[in-house]
Structure I
Amino acid sequence: MAKPSSQPRIAIIVDETIDDSSRWMVKTLSANGCRAEIIRSSQLSPRYAAHTPPAEPLECYELVIYRYRHCFASLAAILEQYGGKLIVYYCADIALSNLRAYPDNAALIRPRELARQQFCEWVQANAQRVYWLADSAQAAADLIAWGVGNVAHQLSIMPPLIALEPGIYSSHTKPRLNNTLNILLADRLLPESGQLKILQTIHYYQQSATCNIELHIAAKTEPLFETYRQEIDQLARQLGMTPHVHTDTRTETVANTLLLQADIMITTAGNTRLSAAAVQAQAMGLAVFEVSKTEPAAEAAERLAQTLRDPAAREQLVLQGYRAISQQHTALAIEQRLLDAVTYSLISTGSR
C-alpha cells in the first residue's frame, strides 16, 4: 500500500474489549501511512456519555472499520446516519442451530434471532455501499446469503491473526511412551463441531489397534453447551473410553506442550468456522486428520488406521497443512487482505 500524501484518519470501532487483533490492525495501518485509532462502541452512545469519554464524530474520519461481533443494536442508527466510507469486518457468531438443540437455551434464542435478523436486514440494505471482510468461510457464506456480492471488490475473507510457531513440531523429538498413541481433539465444544462422531471413530479404530490410545480434549466449554459436554462424557463411558479420555475445558488456547505431545489431531471436515488450534497445529507441522460429518464412523476409522500406518500419508497431511497456512494464515497474507480492503475503500468513489 503506497503511502498517501496526507495520512488518512481511520476509526476502528470495537466492542468494549480491545483485543490483540484490533491492536494489530492499528499497528499495520499506522505503518502504512494511516492514522488509525480504536473507538469503543460505548464512546458513540449517548447513553454512556456520563461515564465514557465521547469519541469524535465519525464524519471526522476518512474511513471507518466496524468489527461486528454481537452488539449491533446500539450502533445501528449511528452507522445508518454515517454516510462515509465503511468497512465491516464480520465475525460469525455461534450458529443458532447449536442453541436450538437444547431446550434449556430457549430463553436465549429469541434475542439472538432478533439481533441476527436486524443485522441481516442492515446488510441487505447496505450490501453495495460497504466493503465486507469476513473472518471465516462461514462468515462469508452468511454475508453472501444476505446479498453481498461474492466478488473481490465487495468481499474478502480475512482470518484473525494467530500467533504461529512454524515447524516446531517437526523439529521436536517426542518419545513414544509405552506404545501409546496420543490423539488431540481441540475445537470449541459445539454440536456442529462433531466431537461425538470423532469419539465413535476413535472407538472403532481402537478395536483393531495394537497400541494404547489416549485422547486429549482441549476446548473451552461455554455455559450454554454444558449439556453437550455431558453428552461427550456419557458417550465416552458407553464406549468404555473414560479412563483414556483427558479433558481440559478451562481455556480457549491450547498449550504448545499439548500440541507437541500429540501424534495426530482430529477435526471435522467441512467445518467452516475457523479453528485456531488447527491452524496452530498445521503451522507447527502436526498432522491434522479430518472426519466427515456424513461419513460412517467405521469408514473414518479405517482411513485413520491407513494414515497412521503409512508415514507418507501422514506426511501428506502435514504438507497440506503447510500449504493452507502459507496461503491464508501468514501475517503477510492477512496484512495484505486488510491493506487491499482499505486501499480500495479509500480510492473508491461514492460513500464507500
Structure II
Amino acid sequence: MLQVYGDPKRILALSTAELTGRYGLRQGLAAAVSSFADWKRVAAERRKAERLGVQIISRADERYPKKLLNIYDPPPILYAKGNLELFDLPAIAIVGSRKSSVHGRRFASDLAGALAQHGIGVVSGMALGIDGAAHEGCLAAGGKTIAVWGSGLDVCYPTRHRRLADKIAAAGLLLSEFSLGTRPEKQNFPRRNRIISGLSEGVVVVEATLQSGSLITARCALEQGREVFAVPGLPGSPASKGSNWLIKEGAQLVEGIDDIFSALPRLLPSDSRGQQKDDEVQVLPPVSPEQEELIGRMGPEEYSLDQLMEVSGWSHEQISSTLLEMELAGVVWRTASGKFQLNPKFV
C-alpha cells in the first residue's frame, strides 16, 4: 500500500470498504485504520523523538535503508539514533547466546574488531553475552556498529548496557521498529531479528543453544538470501549445540575472518581480493566448563601445579586431568621451568 500511495496519510484516508475489499484487511483492522484521528499522539511522539535525538523514518522516506526494502515484512517505521550513513555500509551480523563463555565473547569481540579494520560494519542486538562483545570489539577497533533493539529507543535493555548504548549512539547507530516507550517484551526480540539479518551481508552465530534466538536470526538470513556462518563449539556442549547444528545443516564454518571473505569476496577491497590476510582472527580452541573456570582464575604469569591447586581449590587428580586436556588443546603450555602458562589469547 505504501508503494501504491506513497504517503501514509493517503492510506488513512481510505474507507473501510476499500481496505477490506481491495486490500483484504480484516474488518476490525480496516475500521481502525480508516477511523484513525489521534494526531495529537503522533505530534507528541515526534516531539519526544526530537527531544531525544531520535529520527523517525518511514518506508516512504528516502533515508529508509535500501537493504530492508526487499526483505519479507520490512518495518513500516524505523526509529534511529546515530549515523544513518551506516545503512549503506557493508556489514556482518554477529549474534549468539546471552549466557556465553569467555571463549565465545573473546572470539566475537576479536572478529568484530577485525571486520572493523577492513571497513565492514557489525550488526547485533545489544543483548548480554555475544551481542555486547561484538559491539564492544567493533567500537574498540574504531569501527561502526548498529544495535537493533527489541524495545523503544528510550527504554534501554538490558539496563547494564546503558553506557554501551551511549557509545553506539555517538559512534554508530541505534535502531528499532518499536515506538518510544515500548517495553522489552519477549515477543519483540524474535521479530527484530529479521532486521539484524536484513541489514547484513551475512550472519555469524558464535554460540547458540538449540533454543537460542540466534537460530531465528540465521533462519531469517536464509530467507533473505544472506550467508549463514557458525563458529564450531565443544562437541556435546549445550551452549554450542545450536551453532554446531547449523554447520551440520550447511552453514559456513568460521575459524577466522578469511572464511567470511571466502564466502563473500565482495566485502574485500578491490586491491585485496584473492590475497591472504595477515591479520586473520583464528578461532580459539573450544574449552569445557571446568577449563573455563580455571582460565578465569589464571593470569598471564607462570604457575606451578601446587599454585594452581591453591587458586582453584581442586584436588591433585582434578587439576592434573584438566591441565592435560588444556595442554593438548593448546589452551596452556609448559614453560622452560616446567610451569604452566595460559595461552595469551585467553588472557
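Here, each number is a calculation from the coordinates, and none is a lab measurement. Remember, it's a predicted structure, so these values are computed and weren't measured experimentally. Cβ atoms are built from the backbone, for glycine too; each structure is taken alone.
Name the one structure among I, II that distance in nm of label points 7 Å out along Cα→Cβ at positions 39 and 111 of 2.6 was derived from. Computed on structure I. For the structures shown (I, II), relative contact order in percent (Cα under 8 Å, 6 or more apart) is largest in I. Among I, II, considering only distance in nm of label points 7 Å out along Cα→Cβ at positions 63 and 215, which has the greatest calculated value? Sorting by distance in nm of label points 7 Å out along Cα→Cβ at positions 63 and 215 in descending order puts I first.
Taking mean count of other Cβ atoms within 10 Å over residues 103-110 as the quantity of interest, name the structure among I, II where it is greatest. Working shown, then result.
Details: I: 11.0; II: 24.8.
Structure II comes out on top.
Given 112 as the derived value for volume of the Cα convex hull per residue in Å³, for residues 191-286 alone, which of the supplied structures I, II does it correspond to? That value comes from structure I.
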